[in-house]
Structure I
Amino acid sequence: MMKYDCLIVDDEEALSQSTCEYFNMFGIKTFCAADEKSCFDFLDKNKTDIILLDINLGKSSGFEICKKLRNTTNVPILFISARTSDDDVLLGLNIGGDDYIQKPYSLNILLAKVKAVLKRYSGHEDVFRFGSFKIDFAMEKLMKDGKEVKLKAMEYKLLAYLIQNRNRTVSKEELFQKVWGDAITSDGTLNVHIRRVREKIEENPNEPQYIKTLWGTGYVFEAD
C-alpha cells in the first residue's frame, strides 16, 4: 500500500487540486478524490493519516461517508464545508469528525491545522527504517546496524527531506528552496550532495535502490 499524509474528498475539483498542490509543496503528501466511490477506491489501495471531507458531494453526503469510515478507521477527519450552521457543525463533530473548517479557507491556515493534527496523532514518524538503516529525525542522525553514519549537515537535510517526501517526485527547484533555502543553488552542488548521500546508503551508488533520478525532473526516495 502507498502511504499518504492527507486525502481530500471534495467535488470542487479546482479548489481541492490547488489545496493538494499547496500541501505537496510543503511536504504533506496529498491525494484528491471527487466523490464517495473515489474515496473508498483510494482507501482500498492506500493509507492516509488524515482526511479532509466536504459535506455536499453530489449524490453523496460527507456525513454518511464519515459514518462509514468510522466503522473501519480512527483516522482524523476534518470536515471542510461552506455550510456554516451550528447544527451542521455539531452533527459533524458528533458522528466522528475531529474538526469543522468553513469554506472559503485560507490555505496557510488549513495547512497549519493539518500539520497540528498530524503531529498530535503522530502521523509523521520520529524514526524511519529502510534496509539496515534508521534515520532519527528528532536526533538528526542516521544509523546503520546500531552505529551512526556520519553525514554533513546539508547531506542530512537532503536525505531527511527526501525520506519525509518519499515515493513522491521532488524537483530540483523544491530541493534548492526547502533544503538550501536558496532558489539559485547550482545543479552541480545538488549533484555532489546526492552522490555523497548515495555513497553512504546505497549498496551500489551507480545503481541506487533508494534515491532514484528522474532525468529532467528531480529525484524520488523509494521505500515503503
Structure II
Amino acid sequence: MTSRLPVRPIRAVAFDLDGLIFNTEHVFAIAAAQLFENRNLVMPEDLIRRMMGRRPPEGMWILKEALGTDDSVENVQEECSERFLGLLDLHLEPMPGVFELFTQLEELGLPKAVATSSPLRFLDNLMGRFDGLFERFQFALTAENVEQGKPNPEIYLKAAAKLNVNPDEMLVFEDSEAGTNAAAAAGAFVVSVPHEHSRYHDFSNACRIADTLRDPLIADVLRVASPA
C-alpha cells in the first residue's frame, strides 16, 4: 500500500454498503454467533473476515461449512437472514462520519453510487430506514447486477461506466479485503476504512487507509477533486 494522492482528478465516488455505510457486519456477527450458540458450537474467530465482501451465496457456503451442518445453503441463509433482520431495529447504525462525508461530496458536486455485494432487497431494507438517503445517490449496483462478485472488478468497472468516468477518476470507499482488491483491479483510487471485523484484512492494494470516514486524509484526497 502506498500513501498517495490520485494521479487524475476525482470526478465521481462509489461506496460499498456493508461495514462502510452501515454497521451491518457487526449486526451480522451477532446473528451468526446465535446460529453457533443454538448448536452448542463456538463461532470461528476468522469467520466474519472470510465472509466479508462476498455475495450471499458465496458467504453462506463459508458459514454452512463452519457450522458443519447438513442443511442446504438456502436453509442456512434463511435462518441467518431471519435473525439478522430481527436485530436491525436494535443494532443498525450509520458508520461514523458517513453522512458528513456525503454532504462534503455533494458540496463538491461529485456524483455518488453504491456498489455492494448484497442483494437489492437487502439494500432497500437498509437505506429505506433513513429518509432521503436513496436520493443522495445516482444509482446502486447490487449482487443482481454482476456475474462475478468481489474481488472481481466487474462491479466497479460497471459503476465507473454508469458514472461516465474513467476508473482512475473514481474514488472508492471500501472496508474489506475483497472489496479493496475489486476496486484496485478496476483501476479506481481506493480508500479502505477497516473496522473491528476487517482490521486484520490485507489492504496492501489500497491507495490510502483511513481510521474512519472522518479521517483527515480523506480531505487530502478530496482536495484534488474536480467535477466535470
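A value of 0.35 was derived for FRET efficiency 1/(1 + (r/R0)^6) of positions 97 and 129 (r between Cβ atoms, R0 = 30 Å, to 0.05); which structure in I, II was it taken from?
Values: I: 0.35; II: 0.95.
Structure I accounts for this read-out.
When relative contact order in percent (Cα under 8 Å, 6 or more apart) is computed for each of I, II, which one produces 14?
Working: I: 14; II: 31.
Among I, II, the structure yielding 14 for relative contact order in percent (Cα under 8 Å, 6 or more apart) is I.
Here Kirkwood radius over Cα pairs in Å, for residues 81-176 alone has been calculated and equals 16.6, so which of I, II was it run on? Each step should come with its number before you reach the end.
Numbers: I: 16.6; II: 14.8.
The structure behind it is I.
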Comparison of I, II by Cα Rg over 2.2 N^0.38 Å - largest value held by: I
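Each reported figure results from applying straightforward, stated rules to the coordinates on display, with no laboratory input. Keep in mind that what you see is a predicted model, and the values were worked out from it rather than measured. Cβ atoms are built from the backbone, for glycine too; each structure is taken alone.
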